[in-house]
Structure formats: C-alpha cells, structure tokens
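Below, each structure is written out as structure tokens.
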Structure P
Amino acid sequence: MNTTDLRHVVQKAVETAKIVDVHTHLYPPCCDKLLLRGIDDLLTYHYLTVETLRYGEIGPEKFFALPKNLQADIIWDVLFERRSPVSESCRGILTTLNSYGLDPTSESLGSIRTFFAELSLDEHVDLVLEKSGVKSLVMTNNPFDEEEEPHWGPGFIKDERFRTALRIDDMLNSPQAALKKLEQRGYNVASDTGGLDYPAMKKFLSDCADRIKPVYLAASLPPDFDWSEGSAGYGILRDVVLSYCEESGLPIALMIGVKKLINPVMGLGGDGVGFSPVEAVAKLCLENPHVKFLVTMLARENQHELAVTARKFPNLMVFGCWWFLNNPSLVEEITRMRMELLGLSFIPQHSDARVLDQLIYKWKHSKGIIADVLFDKYEDLARTGWQVSAEDIARDVEMLFSGNAKEQIGIK
C-alpha cells in the first residue's frame with residue numbers, strides 16, 4: 001500500500017469508526033431539563049466563561065448574576081466578534097455549528113438559537129449521536145444528586161445508547177454527610193461504632209447498582225490522593241468500594257489530579273490541576289489484582305509515568321486526555337507516547353461532555369489527531385518491511401474507538 005492509499009484508508013477507517021465514549025456528564029432524553037444542549041449551553045459552559053472573564057470587561061459576580069442568554073451574548077461578543085476565536089474551546093463551537101450547516105460568520109446568534117429551538121429533544125439527541133459517530137456513551141450518575149436520583153426509574157436505563165456509571169465522590173470525600181443521607185433514606189446506620197458504617201455504605205452501593213445497572217464505579221480524586229493505611233478514604237475504598245467491585249466484577253474509573261475551586265468566584269470554572277503520585281495507582285493495582293482500574297490523570301507531567309505503570313499491570317486501562325489535556329498539541333503528544341509504550345492497549349479519548357453538542361467537536365478534533373498518529377505509526381512499520389492491510393487497520397481502529405472500552409466495561 002503506497003503512502004497516499006495508506007493515508008486514505010486510515011482516515012476513512014477513523015472517520016467512520018463507531019465510538020464508545022467511556023466518560024461523559026450527559027443524560028438520556030427522559031431526564032429532559034438535566035440534559036444541557038444548544039447554543040446558549042455551549043457558550044456559557046465554563047470553558048468559555050473563564051476565557052471571557054480573563055479579559056476583565058465584566059466581573060464574575062456581575063456576570064453570573066445575568067440570565068443565561070445574556071451571558072451567552074457577552075461571550076459571543078467578547079470571544080467571537082471582537083477577537084479571533086483561536087482557542088480550542090472557541091474552535092469547538094465553530095466546528096459544531098459547521099457540522100449543522102450553520103455559518104457563524106454570516107448568521108446572527110439569534111438565527112443560531114432558532115435552529116436549536118426547532119429541534120425536539122429526541123431529534124437533537126439522534127442528530128448529535130449520528131454526527132459525532134458515538135454509538136454509546138457512559139454517563140456520570142450521582143446517587144446523592146437530588147435532581148437526578150428521582151429519574152432513576154425504568155425509563156432511565158431503557159436507552160442503551162446511554163450507559164450508567166455510579167459516582168462515589170460523596171462517599172469518599174464527605175463520608176459522614178453521606179451516612180446522614182443514607183440514614184434519611186431509611187438505611188440502618190450503626191451509630192455506636194465510633195466510626196463509619198462500612199456495611200451500610202456497601203449495601204447502599206449494591207442497591208444503587210441494582211437500580212441503574214452501572215458499567216463501572218467512578219470517582220474524581222485530588223492530586224494528593226494516596227493509597228496507604230490511614231490516608232483519607234482508604235478504609236472506604238478498601239472495605240466498601242473495592243470489596244464491592246471485586247464481588248460484582250465491576251471496574252472502577254479513577255480521575256486523578258483536580259484541585260477543586262482554586263478560584264471560587266469562577267464557579268464551575270474555578271478548578272485547577274496538580275501533579276499526582278502515580279505510585280498510588282501502582283499500589284492499587286498491585287494489591288487489588290482482581291479489580292479492573294480505568295485511570296486518567298489531569299496533569300501533563302503524570303502521563304509518561306502512568307503509561308509506564310500501565311505496562312506493568314494488565315488490570316490498569318489508561319483512558320482519555322481529560323479536561324485541560326483535551327487540547328490538540330497535548331492530545332497528539334500523549335497519544336503518540338501511549339502508542340509507543342502500550343501499542344493498542346489503551347483508550348485514546350473520551351469526551352467528558354456536559355453539553356450534548358460538545359460530542360461533535362470533541363470527537364471530530366480527536367479523530368483527526370488519532371488518525372495522524374496512526375498513519376505515522378503504520379508508515380514506521382512499512383519502513384521495517386511490515387505491511388498492514390485495510391483489514392488490519394479497520395481492526396486496530398475498532399479496538400481504539402470501541403473495542404477496548406467494550407471489553408473493559410462489559411458491553412456489546
């Protein structure tokens with residue numbers, strides 16, 4: 001296969017690949033208002049909010065007091081009309097609008113709003129999944145969320161495109177408050193143990209899993225996360241979470257490295273990033289060989305050591321370029337490094353989307369980068385005399401975009 005044909009085959013295989021998106025913050029259509037969608041939700045997402053507030057033309061307090069449509073007007077004016085929208089977050093808006101056949105250079109924000117307003121919820125979901133190539137996605141489902149939890153009826157798990165993941169942050173980070181909520185929900189929480197009631201917590205996990213059938217448990221953890229006796233959350237992780245994972249066969253997804261609210265006035269955009277000790281991940285995998293771990297880390301400086309660690313532990317699956325790493329230069333660097341160390345045994349990307357329409361640009365941008373990396377690697381192989389066929393390429397692409405994820409989380 002010559003170079004031109006090789007590039008064409010790789011690009012076509014990647015462009016048409018169906019995706020299993022292993023981590024999002026989306027909801028199925030039955031949740032209605034919980035599912036963020038449309039131009040105002042895209043513009044007022046915290047990626048663009050903090051970028052706008054950097055220019056100092058309006059203060060955070062005044063900005064966040066405005067209704068969403070007026071916030072969107074300000075963001076559009078500051079980032080798109082009076083400056084070139086060169087950031088990845090801004091480019092993502094343009095890629096998304098372009099995919100809908102909308103031209104933001106000639107159409108007003110009002111006409112763009114009209115386009116979205118004319119889409120029903122079901123039409124919008126179907127359209128985005130079709131355009132993004134996402135066959136199924138995994139949500140983030142918090143049993144302590146008082147807005148979400150009432151939706152956990154039969155309709156919640158009916159749409160197989162939307163898979164559930166049981167989020168356990170509250171249990172790890174605020175265990176006493178979590179136990180109080182368990183008590184309020186009728187769980188018999190022991191009050192005379194002098195500590196935490198692990199059996200009640202485990203029963204709660206089991207009951208929640210029975211209701212929503214999660215494909216994994218999940219937690220976001222700070223940069224100083226440690227796995228050693230006496231560390232924060234150690235007992236709950238060991239005796240509740242990991243014990244349940246081993247018994248149930250469910251994996252656990254750990255997202256490590258976020259510094260919460262380093263600037264609280266920025267709201268959801270106020271979080272930062274910190275370097276994390278990868279030794280904690282290695283110890284978790286070593287001491288829990290029968291538990292499958294999906295791990296992503298937020299700091300660029302952690303990526304090499306995490307990939308090296310994954311070489312040593314078959315129960316560790318590295319996934320995605322998370323949050324602040326989801327920028328083209330970093331996605332390319334990290335994907336190349338992982339492929340050179342791990343071959344095809346990783347999940348190169350997840351969207352982390354909180355707004356439905358973000359699926360379109362996040363996957364379009366990532367697919368382009370991953371296709372370039374794959375092409376270069378196949379060219380490297382050709383120089384050694386190893387030839388790949390179109391069938392080989394299709395197999396490899398399927399592994400990266402869906403196969404590895406399906407194997408890890410146990411879906412077809």
Structure Q
Amino acid sequence: MTSTQYHTTEEIRSAVHTAVQRQIVTDMHTHLFAPEFGSLNLFGIDALLGYHYLISELFRVTRLVYDDFWAMDGLAQADLIWRELFVRRAPISEATQGVVRVLTALGLDATAPDLTEAREYLRAQDPMEYANRILDMAGVDVAVMTNDPFDPEESRLWMSGIEINPRYKAALRLDQLLIHWPSACATLRSAGYDVEVGMTGATCDEVRRFLSSWTERMQPLYMAVSLPASFTYPDDTPITRLLSEAVLPACLEYDLPLALMIGVRRQVNPALRLAGDGVARADVTAVEHLASDYPDNRFLLTMLSRENQHELCVTCRKFNNILPFGCWWFLNNPSIIEEITRERLEMLGATFVAQHSDARVLDQLLYKWPVSREIIGRALAETYVGLHHAGRPVTDSDIEADVHRLLRGNFRDWTNFA
C-alpha cells in the first residue's frame with residue numbers, strides 16, 4: 001500500500017489528530033483493579049468525588065475541620081464535595097472538569113443539584129460489563145494495575161489464585177519493601193522468610209526468593225517503586241542493598257524493567273491523608289548511576305517535579321536503557337502535559353511513552369485519555385509541521401508509526417508484551 005503524502009500544514013494537523021484519536025492505547029500505569037478484586041475496583045460517582053485531588057480542593061473553599069470530614073461516611077463526603085465544588089461554584093479546575101467530562105460521556109446531568117441520578121446509574125451497572133465498556137469507550141486495550149504484595153487484602157486475593165479480566169495486567173509494586181524496610185522485614189519474617197533488618201545472613205537471597213514467588217504469581221509486566229525526592233544512589237541505606245542485590249538481579253532473571261517514579265514528598269500535610277503528599281526536585285544523578293552500573297537492566301522513568309523534566313530528557317539521551325514515560329500525578333495537567341510532550345519530542349524523538357492515566361477510579365479513563373489525546377496530538381502535529389517546513393515530506397505512514405510508538409508500541413516493546 002502506498003503512503004499518502006501531505007502538502008499543507010492543515011492536512012498534517014488533521015492527519016495527526018485522526019491518527020491519535022484512532023490509536024488504541026495500552027495504559028501502562030494506573031491504580032485501577034480488575035473487577036474480580038471486588039471492593040478494590042473503584043468506579044462510580046462517589047468514588048470519583050472521593051478522589052484525593054477533589055478532597056484537597058474542598059479544603060481550599062471551606063473551613064471544615066479535617067477530623068470532621070474524615071468522620072463522615074463516603075456518601076456524605078461525596079455529597080459535600082458535589083455541593084461545594086460543583087453546585088455552589090463552577091467546576092473550573094482540571095480535576096473538577098474531569099468529573100463533568102465523565103458525567104457527560106455517560107449521558108448524565110453534570111448540573112444536577114444532587115447525586116441521585118448518578119447513583120441510580122451506578123446501581124444498575126454490572127461491574128464486569130461496566131469495566132469492559134469503559135475501557136472500550138476510552139480506547140484502552142489493557143490497563144496495567146499497581147499491585148502491592150504487602151497489602152493484606154490484595155495479597156489474600158492473589159494467594160487465592162484469582163483469575164482476572166485479561167485486559168488488566170499486573171505491575172509488582174516495591175514501595176513497602178524498599179522504603180519501609182523494617183516493617184517489610186517483619187512481614188517477610190512472619191511469612192517464613194529468613195531476613196534481618198540489618199541485612200545480614202541470607203537476607204538478600206530471601207528477598208530474591210520473595211520477589212520470584214510474587215513474579216510467578218502475578219506475572220507482572222514490570223516492577224515499580226515510587227521514590228522520594230531525596231532518593232540517592234549509591235548510599236549506605238537498605239534501598240541500595242536491596243536494589244543491587246535483590247531487585248535488579250530479579251528483574252534480569254525475569255526479563256522485567258524496573259519503573260522508577262521519583263519526586264514525591266510524603267505527607268506534607270498529614271491531616272489530608274492520601275491528599276497530603278507534595279513534590280520536590282530530585283537529584284537525577286541517582287538515575288544516571290543506576291543506568292550506568294546496570295547497563296543490562298531496563299528502566300522505566302518518570303519524575304514528579306516540572307523542574308526535573310529537562311534533566312530527565314538529557315539523561316535519557318545518554319542512556320538507552322532508560323525509557324521515560326508519562327506526566328505523573330501533579331504534572332497531569334493540560335498546560336504541563338503539552339510542555340513536557342513537546343520537550344521530549346524535540347530531544348528524544350518518538351522514543352518515550354507519551355502518557356499513562358494514573359487513574360484510581362475506572363471512570364476517570366473517560367476524561368484522562370480524551371484530554372491527553374488532544375494535547376499529545378497537538379504537540380505531535382506541530383512537530384510534523386516543523387518537519388514539513390524543514391523540507392522533508394510527511395506521510396501518513398510516518399505519522400501512524402509514531403503515534404503507535406508513543407501510545408502503545410514503545411511500552412509493549414520495552415516490556416516484551418506481545
């Protein structure tokens with residue numbers, strides 16, 4: 001089949017827009033759970049309004065005492081958030097507009113005075129059918145979960161031999177193991193692993209055995225950890241020992257990438273609970289040392305601070321065993337997504353993963369992906385317009401190949417996910 005060559009900037013922009021809208025996405029990092037996980041599978045209006053972004057926004061507009069809010073049940077919290085952020089005020093923030101987009105996509109009234117209609121809609125849904133329908137509406141073929149073997153409820157389900165919807169894949173999360181080692185050590189000991197807080201004896205070998213057991217059970221596409229902005233490597237902490245003697249060897253053994261998500265400051269305001277985390281600039285040299293010391297390992301990398309993004313691109317230009325991905329957490333806003341995407345296209349070409357949803361509630365896919373598609377398409381179109389002006393013809397096959405790489409192919413190739 002011959003390629004179509006575009007001769008005007010309007011044709012290029014239209015072709016990119018069409019290609020991005022049509023491209024099926026593999027959502028490489030979410031906090032979603034397959035329907036088979038029961039109560040861990042969050043969906044519906046009350047879960048949407050209980051999202052930590054909206055909780056923190058609530059306290060921007062009310063003098064409510066934190067403890068009084070947390071004493072409410074989930075329905076009362078959702079009613080309060082709806083009244084304060086959607087009825088009494090225009091929902092102009094990105095997080096509140098996202099809820100409006102979801103309701104509109106589902107054919108529900110985003111101007112309703114209360115949540116009666118939206119709750120009735122939820123009660124009519126079968127979780128299994130609803131999950132597949134939302135994935136289809138968002139143009140997502142597979143959602144990669146975040147799976148913590150140290151979470152008692154989740155661990156129990158995995159140990160039961162749960163079989164899940166094949167459109168959900170696992171990612172083995174290591175935060176408890178690496179960041180809270182004394183607590184993780186106690187849990188491992190209670191499970192029969194011969195480990196010591198001081199990392200003596202067979203500790204690292206036993207951690208390897210633990211990782212092997214959970215890799216066999218979950219069949220994850222990658223291992224992952226969310227690290228603080230203060231993360232350094234190498235140093236004399238358990239994190240360095242565990243990474244070098246357990247995690248990275250296990251990743252090599254099972255041919256899995258390690259995803260590093262760096263830059264969070266936990267509990268800046270503990271009274272907000274999950275909504276109380278902040279952000280700080282991290283030291284990118286820690287990543288450079290890891291990539292240099294372990295050239296046979298593959299790393300997925302995202303950083304939370306806007307100020308780290310240029311350094312991240314430079315580092316990825318120097319180490320081809322790092323694949324940058326997405327606009328994580330506080331960066332997941334339209335103005336910043338566009339800036340970061342354009343910067344990466346300029347410095348890395350199409351050798352990154354353009355976005356992930358980071359969704360915690362299933363319905364969020366109905367706004368996170370349409371918004372991201374629009375922004376990514378706009379940034380990529382201007383890149384191709386620049387190529388056109390430089391004197392190189394632009395074809396539909398060029399555009400479609402890069403769109404596929406950015407939204408699906410790069411991640412699947414990096415993780416050997418057929």
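Thinking of P, Q, which structure, once mean count of other Cβ atoms within 10 Å over residues 163-170 is computed, gives back 16.2?
Q
As an exercise: distance in nm of label points 7 Å out along Cα→Cβ at positions 187 and 307, calculated from one structure in P, Q, equals 3.3. Which structure is it?
Q
Any idea which of P, Q comes out highest on distance in nm of label points 7 Å out along Cα→Cβ at positions 275 and 371?
Sorting by distance in nm of label points 7 Å out along Cα→Cβ at positions 275 and 371 in descending order puts P first.
Computing distance in nm of label points 7 Å out along Cα→Cβ at positions 67 and 315 for each of P, Q, which one ends up highest?
P
Assign the value 43, 20, 8, calculated as semi-axes √(5λ) of the Cα gyration tensor in Å, for residues 3-74 alone, to the correct structure from P, Q.
Considering all the candidates, the number was obtained from Q.
If semi-axes √(5λ) of the Cα gyration tensor in Å, for residues 51-154 alone is calculated from each of P, Q, which structure is the one that comes out at 26, 20, 14?
Derived from the structure labelled Q.
Comparing distance in nm of label points 7 Å out along Cα→Cβ at positions 331 and 395 across P, Q, which structure shows the greatest value?
Q
If Rg and Dmax of the Cα atoms in Å, for residues 43-82 alone is computed to be 8.8, 23, which of P, Q is the source?
P
Values quoted throughout were computed directly from the atomic coordinates according to the rules given, and no laboratory measurement underlies them. Being a predicted model, the structure only gives us computed values, none of them experimental. Cβ atoms are built from the backbone, for glycine too; each structure is taken alone.
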